[in-house]
Each structure stands twice: as C-alpha cells, then as structure tokens.
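The next part holds the structures, each set out as structure tokens.
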Structure P
Amino acid sequence: MKHMPRAHPAPRDRPVGRQYPRPVHFMTMHLYDPQAADPNLFSDRTVAVLGYGNQGHAHALNLRDSGVCVVIGQRPAGRGYDRAVQEGFDPMTVPHAVERADLVILTLPDESAADVFDREIAPVMRAGGALGFVHGFNIRYGYIKPPDGVDCIMVAPKGPGTLLRSLYVDGRGLPALVAVERDATGRALATALAWAGGIGAARAAMVGTTFAAETEADLFGEQVVLCGGVTALMQAAFDTLVDAGYDAELAYLECVHELKQVVDLVYERGLQGMWERISNTAEFGGRTRGARIITDAARQSMRRILDDVRSGAFAREWITEARNGAPALTRDRSHDAARPIERAGQSVRRLMPWLPGMNVAEPNGTAAGCQGMRRGD
C-alpha cells in the first residue's frame, strides 16, 4: 500500500446538457493514500445516515464501529426502521437527523431522493456541513441542488451493502469511488476520505473520480452488463434451448446456474485467469463464438445506450416513469415472474436448500434472490 500514488483532487463535475469531448483514457487509477483517511476527523462530529436499506445500514454500522457518532434518519413506516432499532440505533425524523449532523449521507432511492431533499433536508441543512452521496445520479442530472456553503461529496462502494458490511467485519474492505463536487469549506476531500476510511474502503482502495464519471459508468454497466445485458443474454439462451426441445431445468442449469462459477473466476482472477481455468473445449468455443453474439450491431447499441446516459435522456425517462407510478416497471416485473425460466429456476434451487435465498419467501412465493443492486430504505 505504501507505493500507492497520492491522488490529486478530482476535477469538478460537468453540468447537465453540455456537450463534451471524449475523455482522455488513462491506464492508471487515481488512488488516495490510505493514510489520508484521517480517523480523527469525526472525533467531534456527527454523521447522519438517511435511509437504512442496503447501503444505509452498512455505512451506518461500519462508521459506528469505527468510532463515529452516527444518527439515523428514517421514517417510522420505512422498511429499515425496525432493523435500525434492532441493530442499536434510535431512528429519528430526517429533519431532526440533518439538524444534528455535520455530514449528511443520503442513501435514499434515486427516484425519491430529490423530493425528500427539497422537503426535509435543504430547509434545515446548515452552512459549513457536508452533503454526501453513495451514487452521483441526482447531482449529475441536477435533481438535487446543494445549499450554498455546503460541501458536496461522494463515496460510492463498488458492491452491495451486504458485502461492504461483511468485508468490514472480517477486517477487510471494499474499494470505493471518492469524488468532490463542491468544496465550500476547504475540507471536503478530507471529509470524503475520512468517510471512506470509516466504512473500510481504505483497507482496499479509495479511487478518485467525479460525480459524472461514476454516474455514467455505473448506469452504463448496469444496463449493458450487470442487470440488462446479462439477464437478456441468459433469457435468450434459455429460450433457445427450450424452443429446441431441451428440458427447461437443463437449460437453466447450463445458461443461468453455471454463470456464477464463471463470474467468480473472473472476479477473483480476471478474464485471462478465467480462460486458464476452464476446459480447452470451453475456451475454444467461447473464444470463437462469443464475437457472434456481441456483433458490431450490439456494440452500436451499447454506444446508443451510453449516449442516452450521458445526455440525461435515460435519467429523464426513469424519473418520469417513477413519478407516474412506474407502470412499465410494474408490468415488466409481473410479466417476468410468470416466465418459464422462473419456474425452472425454482426447481433447480430446491436441489440446493442451503442457498441463503431459499429461506426467504417473496410475495409471489419464489425464493428471494440477491438484492445487491437495490438502493434505498
């Protein structure tokens, strides 16, 4: 760790709507020195975590275990209220938590954070404090305007809150992206690094970036790979085998279930390490056929998706959808729940009762899967 270069403060974020040249690509990350995460910075300060969901609970618990005074802003009817109480907090209203805090961390859903901010946070937030985000969406697209005199910072762990918490408890850490949008006090970066250190990110890596870069890359990755591309690929492959007469459970095992094994290899060893640890047959087939799936047309679609992210078109579409009650999302959820792939998946997972999700029932009776990509309370 001592050989890590000390990063310079990240450049200011860019406003929405303006056209920019393509960014310069660097082969090295901007890594902050772990020693820059001063554990004493919060010795006389209070941190408010707003929302006690996937990310909120992990930030709150890790910071508390790092010796930080943490208060929770959570509505009584919220999903995280009872959990916060069980884990030793005394949740209070959002305005009350904000009034007490020197650093306010928003872990609310992207689609509702701006309304809560305008109604309950901005009126009581005092100058000289810091407003923290775990994702840059609302700053990047201008839905939240921090009050004058307030630092605006971000610490975005690269993984779900459950992993952030478990690694911290094990004495390890999850890398996090660190950004400063506004330095009103002269100590914004120091506050962000202390926050990152308090949740355990200094044990892994604190990577300097901007709100714009984090938001755009995060949304693109979710849509093209993590949540959109990979699920569409699995569904299409499953349908192809079933339509050709193969058993649905066999199709699920081959096209969905085994994906975890390959992803684990990539996660631990990289793409080349994965190739080295599968069979020669699998490697040859994968190398020679993969490009038939990711064609030039697919790459053009990826570029159009990135254009929608960078222009703000996707953000506007999503916020409009959410404010109208999310009819398209609700329709898609209902449609997908009835797909044959879900029934096949239930049959396969029953063969492995030790899976964590097998003990959690969802409203439709299916086993609960990983909720790592869901933010909020």
Structure Q
Amino acid sequence: MIKKLSFLTLFIVTLIGCNSKNKDKESIEDTQKVTSQNALSAVIDSINSDINNGDYGLIDRFMVIQNDELLADFKYHQDYETTVKKHDTANHQYNFNNTNWHPYYKESELHTLQSVTKSITSILFGIALDLNKGYNVSNKAMPLLNNNDIDLKNERKQNISIEDLLTMRSGLQWNEETDHNDTTNDCFRLESSDNWIEYVLSKPMDTIPGTKFVYNGGGTVLLGKILRSITGKRIDHWAEEKLFEPLGITDYYWKETPDGEIDTEGGLYLKAEDLAKIGSLFLNKGKWNGKQIVSESWVATSTSPLLKDVKPQWQSVTGYGYQWWIPEYTDNGKTNIYSANGYGGQYLMIAPEHNLIIVFNGWNINDEPKKSTYRVLQDRIIPALKHK
C-alpha cells in the first residue's frame, strides 16, 4: 500500500502553500484524491518491489507526491564502496566512481543531481530576467561574457542569443553524446580543463545559431557566467537569496570550477526532499506559499516543447524547452509531462494534469539496468491513473 509517512507533517506543510477552498469543493477534491491514491497504491508497490529486486539498477530514492501529499518515499541502501572497487576511485570531484563525491556528497544526504542542475540554472536565470527588465532572452550572449576575447569576432558566435543557449541551439561544435569517460567527449574535456568559460568559447561554430539542437553542457556554463554579469552575483549566491532561502532549502553543495565559477551544467547536490520542492514550485506556476518566486510566464515557456522531436542519443524522441525536457506533449504543443534529467538516474518528473511529482535518485553509471526509471511515469504510473 501507499506509504503515508510521519515525514509528511515535516515536509508537505512547508512544501505547498494551498489556496483556501470552500467545503463542498474540498469534499469533491478529497474524494478524487482518495480514488487517485487507491489507483496508485498497487503500481507504486510494484515499482518498489522491482527496485528492490534490482530491475532498475542502483536506485537511492523514489518519491511520489500527488495533490500536495507525499504518497510514497522509499530509500534504498546501495553498497557503492564495493560496487566501484573495479574502477578508478581517485579522490576527485569529477571522478564519478569516487564515493566521497558520488552519488552522495561526503556521506551526507545531499545527492548529486548532474544535469538536473541545468533545469535549476534555468529557473535562476528566469528570476534574473524577471528582476532585471533591461535584459531578455533575445540579448546576444557574447557581450555579457566579460573579459573573454577568444574568437569573439566570429560573426556566427556574435549572433548567439541567450535563448539559443537555453534551448541548446548555440551552433557551437560540441560532442557530449559519447560515454562520459571518452576523452573526446567535450563534457569530459570541459571538466578536466582549468578555465571552463575559455574552453567553451574556444570551440568553433559548426551551424548557424538557433537552427539545430545539439546537447551542450558548455552552453549552460555560459548561462551561469551571463547571470553573474546581469545580477552582479555568482549563481550560488543568487540561488541562496532568490530560490533556496524562500523555499526553505538550507543545505546544498555546488561544485566550484578551477576558474572560480560555479558548475551550472551538473554540479549541484540537493536532498531529494528539496528537489521535490522545485517540482512543487513549478507545479504551482512559480509560486511558493502565495509568493511568486519565478514568473508564471517563465515556467510556462521553460516547460513548453519549444523544440519538438528532439532525439538525443541516450533517450527517446522528446521535446525541449528552456533546459527542461518535455517527454510527452500533444500535437498542438500542450505539455503532458516535463522533466529535469540527470546522468546516472536523477529525475524530477511532473505531470500537471494529474498534479503529480515523481523524484528518482540513482547512480547507474557503469552498468545498464534491465529497466529505466525514466519510463516509470509514462509507462506505469499514468496508465494506472487513467484506468482508475
């Protein structure tokens, strides 16, 4: 059966600021909630059983929140120290087999989010534009990248807009679809470099900006630098003030790059409970406890399939917004599901129609599991709701 946990009183009370409702409406909605929760009970138990059986590989956390209630919260213990013994375990923050850094930060409850970081960077960028009306997504990126003079006179490079970076259509030549440890992988090379901004800007152009989707974490690195130019604050400090503190996120870790910037492409660590808060913020159209944290328009645009039929090598055809994936949408562009996805099995998945948030943390980086948690919402949970 669905777990109704004592944790609920600690978490959900601060998770959502509920609007007042009249009693009749409350009664109807309570009935709908019970029906929906009953429909979910068996499938959640089945998923949990499959995780315990190893079908989904190394999973650390599985959470289900619907209608502002925490319905399930499963924690799984994995013996990573034994698992990684056959791999290089040198102590470095970008060695993904070093257990001081991955998947938990130094034995804390802070879990690596990998590219979920990109989606949170997008939120922070949206807040920056909300509060600095002199800037918008049409602004050219290069003038906002101060103190860098690497091939900036290249005409195509000069035409890269902020929106091109947000939608991964910068036109920069980039290879991030091979194995992360492949030395030709630009993400590997970026994380091995001493100056990340310089590395990204040194890449040649291979297409006209705004015309072709190429998955590129380097573009998100540039967004972090541009945010600093707009706000005057490094993105971690901006996050503390404008996002984390309002949401009650008091504990986090964010990797710093050798050049003193923050790793906006994959370096953030949060507790699963706090990642769920990000989902709640978006499900409530950018509001938290009645306060607008990020504009409703930014949430809507970020989670709309601005790009359709995108086909990254590692996942099925999907849509893409502002650093958010749109795995299911209608022909007229309505979003059914949107998600923040990260290497190893980090997923924050949201189905607005069902008022549903799913969180997965995992660390499947060396062996491919029998089943993927990325498909759980589409293949198992939503079908159960539709047939309730």
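Here, each number is a calculation from the coordinates, and none is a lab measurement. What you see is a predicted model, and the numbers here were worked out from it, not measured in a lab. Cβ atoms are built from the backbone, for glycine too; each structure is taken alone.
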**Prompt:** Given that FRET efficiency 1/(1 + (r/R0)^6) of positions 244 and 332 (r between Cβ atoms, R0 = 35 Å, to 0.05), derived from a single structure, equals 0.85, which label among P, Q identifies that structure?
**Reply:** P
**Complete:** Working back from -13500 (helix-only ellipticity at 222 nm (-39500 (n - 2.57) for each DSSP H run of 4 or more, over all residues; to 500), computed), options P, Q, answer is structure P
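Taking 28, 59, 12, 0 as the value of P(r) over Cα pairs in 20 Å bins from 0, in percent derived from one of the structures shown (P, Q), identify that structure. Each step should come with its number before you reach the end.
Details: P: 25, 57, 18, 0; Q: 28, 59, 12, 0.
Only one of P, Q returns 28, 59, 12, 0 for P(r) over Cα pairs in 20 Å bins from 0, in percent, namely Q.
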**Asked** When you work out distance in nm of label points 7 Å out along Cα→Cβ at positions 172 and 212 for each of the structures P, Q, which one comes out largest?
**Response** P
**Request:** Taking distance in nm of label points 7 Å out along Cα→Cβ at positions 92 and 228 as the quantity of interest, name the structure among P, Q where it is greatest.
**Result:** P
